[in-house]
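Read through the structures below before going on.
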Structure 1
Amino acid sequence: MDAFFLEVVPTWQPVLLAAVFGAMWGSFANVVIVRWPLGLSVVRPGSHCTACKQPIRFYDNVPIISYFLLKGKCRHCGTRFSFRYVLVEISMALLSVAVLQMTLLSNPPGFLFGLTEYFIWFAFIWALFTAGAIDLETFLLPDAITLPGIGVGLLVNIFVLKNGWIDPLTGAAGSYAVLSLLFVHGYKLLTGKNGMGEGDPKFLAMIGAFLGVRGAGFSLFAGAFQGLLIGSLLVLYRRKNPGQPDLEISDGDDATEVDSRFRKARVPFGPFLALGAIEYFFFGDYLIQQYTAAVAYLIGAV
């Protein structure tokens, strides 16, 4: 019956549903990104214009479409909405379709299992995207996403995906231990200053709980490489444009002085960990294979 369903239903239909589903959750991600740093409820009140406080009607709150129909402005007061809102919705719609292709539409053992896989991995990608976006704006990673994410990742690997408990548990615990001991407590012990916030180890632990040791390791190194690249470019920009104020990074609830070598780059690590995890989910095997081949070629050339 599962195979029959997948053969009868045209592919464009589940793809369209996945895009709509992703855009809707992208709209909710926008709510979380805006309200969580302010300590506001993500449920109440409903969507409203932050300028005139007027509620946004349901017909003006259709993901992606309403933004363009209203030309990115509030119907009541004309205040322009940030383009980030529609960008997040489009991104989540595309990621939702990509996850569907990796799960339900990619020769799954059955329709129900493929659909279950889709919801699991879409939830993981949504959590990565949302937490990374919050960190990008506030230099804070929400425990409300990372801590439940660790538990969910372990449970689905053990009881749903049947991957056992050793790899996800090792990935979660090992990831937290490495980042926390070396770059949070260890760095502070040696220098007296913070090199990394305590949210990053928890975030990588969530990644390890879902993707295991290999996925966490890839996310860490890929995220560090891409973060270093962007940070270096920003440092060069700052040198050519002096006078830019340093951004104070809040570590949890306490505003603490962060090592200036980290502050000058003004780049949070969370978004790059999220990017590395997403890259691993979609292209991990291919990228690792290419990296291994490149290393083998260089060793052979030497």
Structure 2
Amino acid sequence: MRRTMLFLPGNNPNMIMNGGILGADSIIFDLEDAVAPDQKDAARELVKNALKSLDFGKCEIIVRINALDTPYWETDLEEMIPLKPAVIMPTKVSNGEYIKKLDEKMTEEEKKNGIEVGTIKIMPLLETAQGIMNAYEIAKASKRMIALYLGAEDLTADLRCPRTKEGTEILYARQQLVCAARAAGIEAYDTPFTDVEDLEGLEKDAKFAKSLGYTGKAVISPRHVDCVNDVFSPTEKEIRYAMDVFEAIEQAKAMGKGAISLRGKMIDAPIVMRAKLVLDAAAEIGGLLDE
């Protein structure tokens, strides 16, 4: 489960060393925006050594590579694929062909390193107007695809509008991306909230993203991890209701009934599906409900 995905600059050894104890479900080693062109090689080497020698515990490992229109991306894959990160995050993804080109190179590198083809997954960063409009095409472009991730900073620059805390300017993009992801049967992850000091604004923004259907949210500061984890974790009330749903279903079966109500509302397929998602999430996170 990815409630939080914490960005770690690939050229920051202190943050990288502490990545596994900062509380995020996933950590993103960033070889792109956080790293200046003259530091790309050094950052790649630092991340490579970290993945070889450090224990990041239960954290999922994601590597954000440079865009395919740069001279860096192929070397990024050649250096990272042998270390078997869980996910590669390509940037500036605009269409399905972009993903297919990436998939071909990943397949080549997996074969070269004796890794089963398809082991390493893809989570593209959609941060252009073209990418948002082609979101479903991108989501269906590879069997490696596990999620779409929205990048609002570059997107708003492309849209030629200011980036605000309220996020009105990215509402369409948020809705478009989550619909495309769900239609393709994969997850959707929201853009970071970039004001490190405004924890109240962060909570509001995360709750809104959750209300739209997002599974989790990327963060750029360890200070944001706990808040976002809390927002995207099932509450005790939600867990107990989900348990009651399945208890009611079992009672209906025992009584030979084809339908049953709970608290005055019929239990239909969507309610059962939501209840299952809540219980699955609670089981994966653990420790959310004291018996």
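Descriptive notes on the structure:
- Value -13500, calculated as helix-only ellipticity at 222 nm (-39500 (n - 2.57) for each DSSP H run of 4 or more, over all residues; to 500), assigned to which of 1, 2: 2
- Here FRET efficiency 1/(1 + (r/R0)^6) of positions 183 and 207 (r between Cβ atoms, R0 = 25 Å, to 0.05) is compared for structures 1, 2. The highest value is that of 1.
Every number here is computed from the coordinates shown, using simple stated rules; none is lab data. Being a predicted model, the structure only gives us computed values, none of them experimental. Cβ atoms are built from the backbone, for glycine too; each structure is taken alone.
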